[in-house]
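Where a number appears in this text, it was derived from the coordinates with a stated rule and is not lab data. All figures in this text were calculated on a predicted structure; none of them were measured in a lab. Cβ atoms are built from the backbone, for glycine too; each structure is taken alone.
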Structure 1
Amino acid sequence: MRREEKEKLVKELTGSFEKMNTFYLVDFKGMPVYQSVELRKLMKENSFSFRIVKNRLALRALKEDIPEGLRECFQGPTAIAFAPQDPLGLARLIKNFSAQNNVLTVKGGIVEGKFLAPEKFNEIASLTSKEDLLRRIAYLMASPLIKLLRTWQAPLLSLGRVLSQLNTKKSSRR
């Protein structure tokens, strides 16, 4: 790779690191080409990106303000999986793909600006999504209101039934 190509790659990586505050470093050793193509296709379908990088160039792009633990993750074959919006979705995708094909190992990463040790990856991948948590909160907030509404409606329904029965009794007496 020529110097100009390396400089261009470092600029692209710097831009990606600045734009996206979540990425995972993945060891892809032993992954056949067809699985790599399949993984890239899955990533693209879900609006993620997957890029194989040279460690020195990636470290240059990250500059000096990276956590020390992350610097140690750049050893051996390294690929970077970027998540522009959904860090949990990307973690689940990597975990599922790795479980099915037994080829990927997460070395570490940055999740929403904070260092993620490899041991913590399975915890992140097993979390429920933000949307699911919001749905649960909305349900929990609405549930007491629905019960209160039903409680208020019960006497009115009973009164309506009583009045209806009185009306039928009166009309049957005539």
Structure 2
Amino acid sequence: METVLQALLIFVLRVIGISLSTVATILTVQSRKLLAVLTGSLSTLIYVVAIAQVVTNLENVVNLAAYVIGFGVGTWVGMLLEERMALGFSEVRIISTANGDVVAAALRAAGFGVTQMEGRGRAGSVSIVDVFVPRRNLPTVLKVAKEADPQAIVTVSEARAVQRAYWRPSDRRR
């Protein structure tokens, strides 16, 4: 019974530690220094406790398996956490061959700031619609764009930093 509890502890510690490490990496990329340092430090503390449980008895295959499986599950949980937290900003670019004005109007009606440009594609003129949004608003922008022009080409990029963009009043920081 003690072996099972120790393996369970190792597994849980790895899931928590790797999840935190995944979030810390994303915070680092987004230049959120203090949060990245705190999250990374906590992740490291949990790692040290977990690895100590494994290296004290390397012949224990159950502990090794718990450690390895905890890493995989922790990576998956960390990605889910990051997706749920939706930190940062996205740039959404919509390229429409016929309905650029409709897409831009629909996004503006939904409260998003839109920049519209004209361009040339393989088959002729296109309208390019750019929107910068907090990532938590990304599903709404994609839905509005698809409803306005189901044939539009849509790309989403991470915007590392955004200055002086238009935010809907409900998205402005207080």
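Just checking, which of 1, 2 has the largest value of relative contact order in percent (Cα under 8 Å, 6 or more apart)?
1
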| If mean projected area of the Cα convex hull in nm², for residues 13-108 alone comes out at 5.7 when worked out from the coordinates, which of 1, 2 was used? | 1
| message | When distance in nm of label points 7 Å out along Cα→Cβ at positions 5 and 93 is computed for each of 1, 2, which one produces 2.7? | response | 1
| said: Given 4.6 as the derived value for distance in nm of label points 7 Å out along Cα→Cβ at positions 45 and 157, which of the supplied structures 1, 2 does it correspond to? | reply: 1
| said: Comparing 1, 2, where is distance in nm of label points 7 Å out along Cα→Cβ at positions 29 and 77 highest? | reply: 2
| request: Of the structures 1, 2, report the one carrying the highest value of FRET efficiency 1/(1 + (r/R0)^6) of positions 53 and 101 (r between Cβ atoms, R0 = 25 Å, to 0.05). | output: 1
